[in-house]
Structure I
Amino acid sequence: MFTAAEAERLIFTLVSPITSRETVDVADDPIGCLGRILATAPLSQLDFPHWDNSAMDGYAVRTADVQTVPVSLQVIEEIPAGKLPQKALGPGQAARILTGAMLPEGADAVVMQEETERNLQSGPKDRLEDEPENQPADQQVVILRSPLPQNFVRQRGSFAKVGDALLTTGRALGPADIALLAAAQQTSVQVYRRPRVAILSTGDELVPPHQPLQPGQIVDSNQYALTALVAQTGAIPVPMGIVPDDRLAVKRAIAGALAQSDMVISSGGVSVGDYDYVDEVLAELGATLHIRSVAVKPGKPLTVATVESERGSRRLYFGLPGNPASAMVGFWRFVAPAIAQLSGHQGPWSPDFVWATATADLQADGRRETYLWGQITASATGYEFARAAGSHSSGNLINLANTNGLGIVPQGNQQIITGQPIRVLTIRSAR
């Protein structure tokens, strides 16, 4: 058996990332762009900021005029955001300016409103009712504090300049990335094609959820769990239904799945039972079997194989156990990272692990790396991990459904005591 770390390292050597590209439009379909992997680094066509502008509501000034304070300056203009300044500042002059507005010519600093006093020679505070906009010629402002040059000024190109890379290749687009691309008017970007992942369930005992159960039958929950998990990675799930425990049927189903996907995941049929045909069928189809079991609990039976096509492309096959908890733990630990690598993600591809404090004693048999599902929460001193109550049987979906982390008891350890640190694999939430 491979250890979990050995299996992970081997799997990463087997993945051939997708290189084919397609174009997505950020403006027309921002939701569809979420999670897509950039195939090229978009370059800025604009300076950010686009021009010198104010970071504060206040007054644009010449620092040469305000070395000694308090000092009174003539307010010659009001500049709201989005308006082009109409006048250049001369000696002894200032401009009322609002956040985001362009700095007028001659100004080299902004004094925040709270460090000024407005002195109107006539009329009410702010603009006079009969005074034309942008021409408050009779108004004065008293500057109470001397600013440094460029105080509260966002300088043109200080965030990014024309030609700078805005994002890196291999990055999964998130909301902030989409906002940046929109702001940069990069409406069309190149992304990698999303991988297609075929999903099979094997077993005569399985029935779909809408079919009434007969004695001895089991609802095929794995098809739905794996479909949702694949979709959550950003790949395209291709659910292919239930395959009976018939050697020829299994062979046809696997061959068909390989022909129309970049990766295949099956659940069931990978143990040592009389009707577990997956490994034998893969060998008959010319696959190379790299892994057949891993020292983890749950999920010891794990088949990892590769199939080379006539065109030289490589398909990766994962055979997961049939028990629901085993299948999902195997997906979180081994399959999701492989899909990330296959998708062209820049990495790291390993699952997200954090260290937490155990809130109760945790038991394991020590023979395999043991994954205990439960809740990880943030506290004032860090993360805490609480094991889910009830049975941790590999067939128990009831308490697995409320899980957001897998606490790991290392191979060779039989106990983690309350208050001790435990490594936790965090599970991505759909929220």
Structure II
Amino acid sequence: MRVVVPLEHHFDRTPDGVVWTQTQFPYRFWQRYLEVFDQVRVVARVRDVPRAAPDWQRADGRHVSFAAVPEYVGPRQYLLRLPQILAAVRGVIGAEDAVILRVSSQIASLLYPSLRREGRPYGVEVVSDPYNVFAPGAVRHPLRPFFRWLFPYQLRRQCAHAAAACYVTEHALQRRYPCPSFSVAASDVELPDEAIVSAPRPLRVPGAPFRLVFVGSLGQLYKAPDVLLDAVALCVRAGVDLTLTLLGDGKHRPELEERARRLGIADRVVFRGQVTAGAAVRAALDAADLFVLPSRHEGMPRAMIEAMARALPCIGSTVGGIPELLPPEDLVPPGDAPALAERIREMLASPERMTQASARNLERARAFAESRLRERRLAFFRYVREQTEAWLAERCTSPGRQERRRARRDEKVQVHSGR
């Protein structure tokens, strides 16, 4: 059985037809689906490029194919290209396919009505919260308040009617978007054994500037890098000797670089750009003293879990699944630069607190090891497959359905014969 998986992500395709990713969802990600399903069909935005960069990762492969949706960025481009997008998703779900919607996703929302009309069972992997995505300051768009109502409404309906749900949080997304049917909690972080260090960090040797690190897209301001820059400036003015490295890229990078210059901290901030997931990111985390993610929006932050797996002390905001990872003393309200600066200063001023946070975070991260999450994911995949198989069997055996199919077939025969 094939499973169709629509999601919000940008992929690239070279002239030889190979599909690539610069960050998430390489081929090894889709292999987890292949433990239960025979094939995977990914429905996502695909941009044609002349060549792949050396650090890109292949996304397609044996039994994993892509249904390419025209590239778009933002609501305006989406509306302008909607006819082409609709044409691309029409018929992408085969008669005997299983379906798992990775939501929140506008592409998934386009497929949802046909699933409901057919009565076809489907699963949802709930990975983000659109209510927080469109929080004030996260997105700059005149229709932001309307989107903040519309997209959570759509997601609640999709979860309410799903046959099964897999949430990346333990409680946060479940409370806002409940699924009354079968559900599991399993983060989609990729955390192999080599990503988890064996021991907490020792006491830091004083002397060198403290090194802060941030990992996240700069394509939107969901992760609040602007707030982090403001907080770093406040720390520097208070006499804290630190540097900040940002891993990630996107359209807001130039304005963030200008913000750092305007705040007088350009010499303390390094914009690394896009860094390939895996060893390169782990090396950057290992070189840092503190990971900071003051997000305005989160599901369950993979980047933070990866940092915790390197025994790195962390500070985050009180959104999404972050409070499930960190204790209250390591949290701040979203969008509050003074509170974030104070929390950073408190953490850096106490070597003992940093050592305790290192040990605690490492122990918490071990719960997200691939070996622990695998069985939960497989239980979700199996349930979706079983429900789809039962639905297909019922369709084949229902006399009413058989009669309707025969009537439609006879009608087509009459039309073609000219009667």
Structure III
Amino acid sequence: MATVRALARLLREAQTNSPEDVVATLVSGAQHLGGRDLVLYLIDYEQQVLQPTPDRLEHGGPVLPASVQGTMAGRCFATQAVLEAPSDDGISVWVPVTERAERLGVLALTVDSIDEQGLEFAEELGLLAALLVMAASPYTDRYHLQRRRTDLNLAAEMQWSLLPPLTFHCSGTTVAGLLEPAYEVGGDCFDYALNGDRLSVAVFDAMGHGLPSSVISSLAVGAYRHSRRTAVPLADLFSSMDRAVAGLMGDTFVTALAAELDVRTGLLAWTSAGHPSPVVVRSGRVLPEAEQVPSLPLGLGLVAQDEVTVPAEIALQPGDRVLLYTDGVVEARSPQGEEFGLDRLMDLFVRESGSGLLPSEVLRRLVHSCLEFQGGRLRDDATLLLLEWSGPSLAVVQQRLP
């Protein structure tokens, strides 16, 4: 009961504190544990480094960024496990800062001693940190800037502002996405929304690079959201979007793949506008590609009014993972000119899917494999969106029981 009261007090404090004072609120909460030297690490846009605030401890030295690879903070981020280890002045504790499935970072603090109840409170403090950061971010640039290791260009600024949270989990279903190059992305984007039992996801790849590509991509996402929110069926989606985009940005176009998953049954349907088909992995192997006649790319005004596209369908089984991607992934080239290719992507996806890691961590590793292949820097935008269906939720199962 004391823990509940402590968390409630922190929530009340946050309502009147400056949106920049999230760490001050968390420091107040850490005192419930006798905690000190609290640091809030937020993951950078490339998902490689955890950026700290404050940058100096009150009674100690500077706080340095922590790599996701090879540090306790990074291990906590990757595994989403609460970690503790002896330190020179007590016990160091690391807890995930996660909102739903969106991995925002890690909370670190030092205590003299800690029991099971104290670890539970520390974990709840990490959950509170995520809620406070998410709630404060629309009111201040502080947490956006903390995540940056370099400046975003204008096109990337627009794209990141357009995105939903990178990871979402509900009803036995997870969706996770990433964009690269994170600080210079222009025409790639993705979107998703859960409405009732239907999870809608889409990936977009606008022609060209830089600001013009970002503008047309933003327009395509807006048209997609409008169509989705006005209940346009998946089969009619692209004719509706094509009319919205055509002619407004000159002679340009967007490829897209839109899908809908019934989270109760696992039935996945998708349709393509000149976009690569999804990769589906089941029990360590890639399933054959489903046949589907795609529409033409959007924005050319060539998708006939009221044209109906017959969606492809697949009945997912619990544990299946589905990967949506843009051509910047498979067309990436090594410094020697070798293409990354679809076969390499599928092999890596199968291997990482069998690792037992969270979908968001699998996706992070796939993106970094692509970056390493191309020498650390992509020449084109590359987007990956991973969908995992773990089976119907317990509530759905109970409804089906006699």
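Key figures for this structure:
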| quantity | calculated |
| --- | --- |
| At a computed 23.4, 91 (Rg and Dmax of the Cα atoms in Å), which of I, II, III | II |
| Structure (I, II, III) behind the derived value -10000 of helix-only ellipticity at 222 nm (-39500 (n - 2.57) for each DSSP H run of 4 or more, over all residues; to 500) | III |
| Rg/Rh (Cα atoms, Kirkwood Rh), for residues 299-338 alone derived as 1.08 - corresponding label from I, II, III | I |
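We did not get these values from a lab; they are worked out from the coordinates using the rules stated. Remember, it's a predicted structure, so these values are computed and weren't measured experimentally.
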